[in-house]
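Before anything else, here is the set of structures, which you'll find just below.
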Structure 1
Amino acid sequence: MANYTQKLANMRSRRMGLGNAALSANFREAVALDSISEEFSEAYEKRAKTDAIKYALGAMQALDAKYTAISFQEGDRVKNQLGPCLQSVGISATFEYQGSVPLDIHIRRASDIDLLVLHDRFVTVDHTGPRAQTYFTLPLSVLDEMLKLRSQCESILTQKFPAVTVDTSGAKSISLSGGSLQRKIDVVPSHWHDTAAYQVSKEKHDREVKVLDKHERTLITNRPFLHMRRIEEKDGRTNGCTKKVIRLLKNLKRDSSKDIKLSSYDIAALVWHFSDQALNKPYYLELSLVAETQNCLQFMLNNPGYARTLDVPDMSRKILDSDDKMLALRHLKAEVDELATNLVRELKPIYLDSQDFIRKSLAEAQVF
């Protein structure tokens, strides 16, 4: 039987921000001395008395909005230094956030936040689009402009945040951590690319982002806002349960003894392919989501040919695009199975070692 006392402690630690260097020593000490005190308890802990149930419920919940707000505040601090300084050297830029934090599927209080720095002097255009001819052509080298943007960002951030560790070694991002920052910020120099779909809709989710790889001296296409839009749409159709399952699987991956080679992006993409009907549960049937997750992952494992055809939400690649990821899927399913077994052991005075019994028990389990 798995040690859910330790898993629960690990999850609490992430949600409280323990081990994050940006938090004050006094705060870390206070939480460490009384990590389960009423002061730091959350609503999910009051809904159950046993560890596996507390873990499952807690692993699904969003972090308190006030801690997520700090991530944006810290990102804004960086943005507010970069914007005017870039303007002073002749580079106009706009800023956007991407990733798990704006989607609210992050599982650590002190999660990193990605800040896109978008060169605003130009866009590139899909010339097959219906409005391509309405764009002005500027006599410039896009790559040179992007390399200049990267160089200026590195210089400005180093100067404006002298007490912060500014790591400029990354190919696609500049990372800031420590010092006065309460969160790690990844600054991503990039520019807009107006697709044919965007030229018609003018909707941000149809717009692509080109990210500079300074090592390869090339530009890489990303569609972060299409990914975010499609996850949000599915979450809306499923009573908020899409994000609950994504958070659950991310926590299970983090607490596994195995190296599960699926990224946060991959996990969100897998859940995007789960049945809406399977995920649409009221809050008091949250434990039934564990059984539904078992069913959906098992279907993928039973049908590997189908599983390998599944695209990420922005359609840029296959999710399970390597043998390592297929193995990781199996390991992740094993973590869900183990949790399901432990949940039913805690729920039922008489436990039967049967998958049908486990799934039926979870489907009926009401936790208010």
Structure 2
Amino acid sequence: MIGTRPEAIKLAPVAHALAARGLEPSLIMTGQHSKLDLHEHGLSDFVAESLHCAGVPDPHRHVRLVAEALERRLGTTDLLIVQGDTSSALGGALASFAAGIPVAHVEAGLRSHDRALPWPEEEYRTTIDARADLLFAPTDLAAANLRAEAVPGEILVTGNTGIDALLKASASLPAQRLHDGGLPRLLVTCHRRESWGYGMHRVAAALRILAVEGVSRSDVVLPPNAHVAATLHLLLGDLREVNLHPPCSHPVLLAMMRECDLMLSDSGGVQEEAPALGVPLLVLREKTERPEALATANMLLVGTDTDRIVREVRRLLADPVARAGMMRPAFPYGDGHAGERIAAHIQQWLQSRVRSRAEGPPQPTALRPGKAAAER
């Protein structure tokens, strides 16, 4: 099941690994992101069906829309694979739970341990994990979270499929361009729901201070959400040292990441990709469900406090040694083979279910009267 661009990026390695094993999956597109291009993500050769459930402002309502649309179309599904913490993933999982169809959760076990940050993603992910049959945890920490919650499903540490997608895309990127001099370059993405409103205004205020003082220039990649993009235009559109870019493809964003001096983002996927690319990252969130890169020192949590953002950007740009410590490529989230591990385990699991059905329920052993009496 795919509803958003990150789901397409992270489920493509699973789909291709399953197809390589003769288990070609069909795709259910919820329509949450209306302009999702399957060809861009290498998924255009798979059979795909759309539920026509476009994203709506209320994520809980979108969960219900997806669940209701999917209930009528599950048919003879043997296994539904969902990814992450979106309303599409939860809606699909709930429909499958109700129909008695097994669910596999890719990227299970991530936790901020705060239901409000991120909201509603933390709640959605834990709800799926509580009932999924197969839980593919990207890291040992994610698996430990699942074990601590005593989830009944089978837990397997696989790595994160986002790293699979990153390494594949990076191999075809053009050669990295030399820095053209001038001010240091910041790359900024800011789209998560908890950043809307006051948080986004504070981030914009920090970028304005840095631009006006001549500390840096910023490339801000606008999100697909028209309202959020319009807000950023209003807050930053008048600044010469801030370039606002329309939403871009995954390879284009990766190329921009490689060429910046420092990145600021509230994206979960960027927290996985930046360490692997050796891009210093300031996370525009108060808490993260991906703390592994904090331990490798590739990223820092700065939240949306204007003063703290400005202070950390100034410090890192003025101290090349400190920034260099964040530029060592690290792979705390996987080695690029997660899709293969997931596909192999799904194949074994499905084969085990086929054998169990063929053998039928265990039959009671018939005992002769004399033997039964003796045993009693």
Structure 3
Amino acid sequence: MSRILHLIHSTAFGGGPAMVDLICTRLQGSDYQMSLVSDGEGDLPARLAGLGVRVTSMPLTTKGSFARNIPKLAAVIRRESPDLVHVHGHWAASLGQIAVQLAGRVPTIYSVQWPAYLDDTNAYSRVRNWVAESLACRLAARVVAVSNSDRRTLVRRRLCAAKKLTVIYNSFDPRKFSQVAPKPGGSDHDRGGAVLGFVGRLADQKGCEFLIEAMPAVIQAHPHTTLRIVGDGPDRPKLEALVGRLRLEQTVEFLGYRPASAELMEDFDALIVPSIYDVHPLVAVEAMASSLPVVASAVGGLAETVVDGTTGFLVPPRQPAALASAVNRLLSSDALRRSMGVEARKRALAQFSPEVCVAAYATEYRALLGRRPPRA
């Protein structure tokens, strides 16, 4: 049995923790003994511990705390004596791999869930992030991009050699979304008031301001529509002020952070993902698995997730008018919305299924460990 240690700075929420959860849940105890090192946030560490995963919590939630704990992290890695370390996100893949080197140069596989270049803001940060990301890729034996778009970006920016890269899409949690059926008549929209959903971190990258700016045109065409914003982050005060300036207080609700679930998606008639850039937002896949049409920016992995005109609509980023037009087109036809929801679920099951995701990671593990696949 091979020992695999997962290293991630935070298990609170997001694509990285979701993939750690899925991989450990599916592979623990078969051919693998899993262990996890993280900040201990959220319910994931306790849940995995209940499955027999060895869990270690450390203060890793800031770059400073992560750096200060490199010696302790190296000691944990030596204690766990893994055959392979799976690092998730660029903090674990850069700072964390320093600890891996100190612990004895265990081979690593790096999942690029949150590329460093997403934090580029000026010349200094661009250089800093390039160094961090290129170091992460150079030290890893294998690098997993979560979309073809990000794979091309990593190569174009000379961050990673193409031969070292593979693409494995993030997947949805089947325990939360496998039983969701297409919405029948009787939804909020059918009763006269459509409910649009936004789920994500309230930060510039996610483009929520452009969705808010699109709402007056949506309200003009569909007066009883509401927008529910699920999430939190540094831009929340700015977004609340924008809602006030546009006099949308009766239209836009801020609900704070809630974990994505079938129950949450059932409150929506469509999910809106107006990102300026996104590698492969898991929430879009989760919405599709919930039989929801998705209106999204045609950027990054979103352009690979949503099929324009079939499972939803793709629009240019930063363009509220285009976003409003797509939303209005969707809300103008119940039949279109329902048919897109059906097609969205079909695509989620075919392209982003948990079975495909876990099998792909298991293949990478076997290749790095020099093992043959199990007999059928």
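Supply the structure label, taken from 1, 2, 3, corresponding to Cα extents along the principal axes in Å with the calculated value 75, 52, 33. Among 1, 2, 3, the structure yielding 75, 52, 33 for Cα extents along the principal axes in Å is 1.
Once distance in nm of label points 7 Å out along Cα→Cβ at positions 161 and 217 is computed for every structure in 1, 2, 3, the highest value turns out to be that of 3. A value of 2.6 for distance in nm of label points 7 Å out along Cα→Cβ at positions 57 and 233, calculated from one of 1, 2, 3, originates in structure 3.
Computed from the coordinates by the stated procedures, all read-outs in this text should not be read as laboratory data. The structure presented is a predicted model; accordingly, all values stated were derived computationally and were not measured. Cβ atoms are built from the backbone, for glycine too; each structure is taken alone.
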